[in-house]
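Read the figures in this text as sums done on the coordinates, not as results from a lab. Owing to the predicted nature of the structure, the values given are computational and were not obtained by experimental measurement. Cβ atoms are built from the backbone, for glycine too; each structure is taken alone.
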Structure P
């Protein structure tokens, strides 16, 4: 799955010469956490609600409300925005985006095309949603978690067993464990899996968990 399939396109943006109150107004009005800062069609930074909060005087300040308003009104986005951003290509895999976020301790990435133009943003929430979708956790049917030996031919044997019952395998994921064992999660679009389970265990595999999702 690619970044371009899960990113938010046409995000709200702002100019570096806009003021802090203007940035705050856009963030509050549209319920977003951050605004990419665009100058002459290029991404030059990002300003977030946290950036604005950090710059705003604390409640303990001796400044009057009028002084605070004046100070913020004179402050440009370019003065408080975050620069030197970590970015990702729309053609990158979601795994690449997740690693970039994790390694750089950021919660989102601007998505930049080959002309350095902003085409979207991708966030941690997008990655989480994709992970849930990839595993088919919310899909109608049955998910079996099966313990197997981590060796060649296991997946072929397991899928052939399920195939004998004309069941449709919708998802497959493998979690490699310790001591030469792995857990294979198999999604099946049916609740009639009793005979499938018996055949799987008869072959020597162990079913660790069964989850039925009847919500469509």
Structure Q
């Protein structure tokens, strides 16, 4: 298998999505130089972000993120490739990285299932897939935890929240989700996964719905955290 992959790399070379240099056999999506440029949040940063984004509402028990999102840097290039260039395999790659980097913490959460933040059907039709689902698949390959995509449905279409304040985001996402399988969440410890967490409003809205329908402990997880 190794020689076959090397054969394909020779005739169909792969390139780093950030710097565009040719990838080696052992590299995927990002070259090692670009990957090593991605900042990882220290525990104090995670604690601070948890208190700011999730603690007041008392819905999310713990929060984790593998990386720090920075504009015009390798991680943004990779996430952009995932979301807007049909590169869904990049989501599986990122999910595996999350699982490997945060394995001890995620195992201690004792999760029963993973729920990717759902897209509205129109947004999903436009993009072709939900990027958070493929991130969750990557995590599943490490943790062997079921991924459920039919428990929560996004029935309210919302415009991009990029330029909105925290309060505006909360209002924008309010009542955007409905539960489809109440019994599937009763008493379950659930990881809610998204690509980038900025204010946490979307995950908090999902968490409120899950708690209302009997979920046990809820955890927020993302590829990256952003200011």
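Numbers for the structure displayed
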{"read-out": "Percent of Cα pairs over 29 Å apart - highest-scoring structure of P, Q", "value": "P"}
{"read-out": "Value -10000, calculated as helix-only ellipticity at 222 nm (-39500 (n - 2.57) for each DSSP H run of 4 or more, over all residues; to 500), assigned to which of P, Q", "value": "P"}
{"read-out": "If distance in nm of label points 7 Å out along Cα→Cβ at positions 102 and 134 is computed and equals 1.9, the structure in P, Q", "value": "Q"}
{"read-out": "Which of P, Q leads on distance in nm of label points 7 Å out along Cα→Cβ at positions 118 and 198, largest value", "value": "P"}
